[in-house]
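Only the coordinates and a few stated rules stand behind these numbers; no lab work does. From a predicted model like this one, the values you see are computed outputs, not experimental measurements. Cβ atoms are built from the backbone, for glycine too; each structure is taken alone.
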Structure P
């Protein structure tokens with residue numbers, strides 16, 4: 001798979017994950033989101049940016065339970081549940097939000 005972003009070809013895996021993480025931009029995120037049938041809103045960007053911040057700080061993607069705690073600390077109890085994340089990203093944090101955020105594909109994740 002591939003995306004055309006501003007005249008540049010961005011390679012994606014067959015499952016839609018970014019092949020070269022350094023190519024991630026907000027425009028790439030919009031392209032991946034379109035493939036996932038997700039229209040990005042400010043609430044989506046809160047999750048994407050927090051996931052990217054965690055990855056940059058710790059070098060790994062946040063486990064859903066850890067991420068839920070981070071969401072609660074930053075955005076409050078009404079925005080930290082798995083149901084909330086699934087309402088924005090139909091395949092959840094790992095398979096959808098992290099993919100759009102340009103983070104690495106976890107082992108065993110399709």
Structure Q
């Protein structure tokens with residue numbers, strides 16, 4: 001497997017509940033974060049704002065236990081199927097995608 005990291009050395013990573021399939025968050029990984037996730041089984045990411053690695057749950061206790069790692073057809077996006085302890089979002093919501101655009105009516 002050859003994950004394609006972008007010019008900044010990052011790849012987007014979606015965290016999805018392995019049972020419900022709910023999308024919980026989107027973060028980024030560099031090679032080191034990816035390798036640590038594979039080694040430890042815990043969701044590990046790269047913070048673009050702090051420019052450092054972080055393990056989801058290291059301060060909140062809301063760890064992500066990785067059940068499966070998938071990647072897309074172009075090898076440029078990672079999908080973690082996880083068991084989430086507590087909230088995935090820093091706001092305390094289970095998912096970062098808790099808001100919807102009310103103006104959109106759809107079909």
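A few notes on this one:
- For -13000 (helix-only ellipticity at 222 nm (-39500 (n - 2.57) for each DSSP H run of 4 or more, over all residues; to 500), calculated) the corresponding structure among P, Q: P
- Highest-scoring label, criterion being distance in nm of label points 7 Å out along Cα→Cβ at positions 29 and 45, among P, Q: Q
- Source structure (of P, Q) for Kirkwood radius over Cα pairs in Å, computed value 14.3: Q
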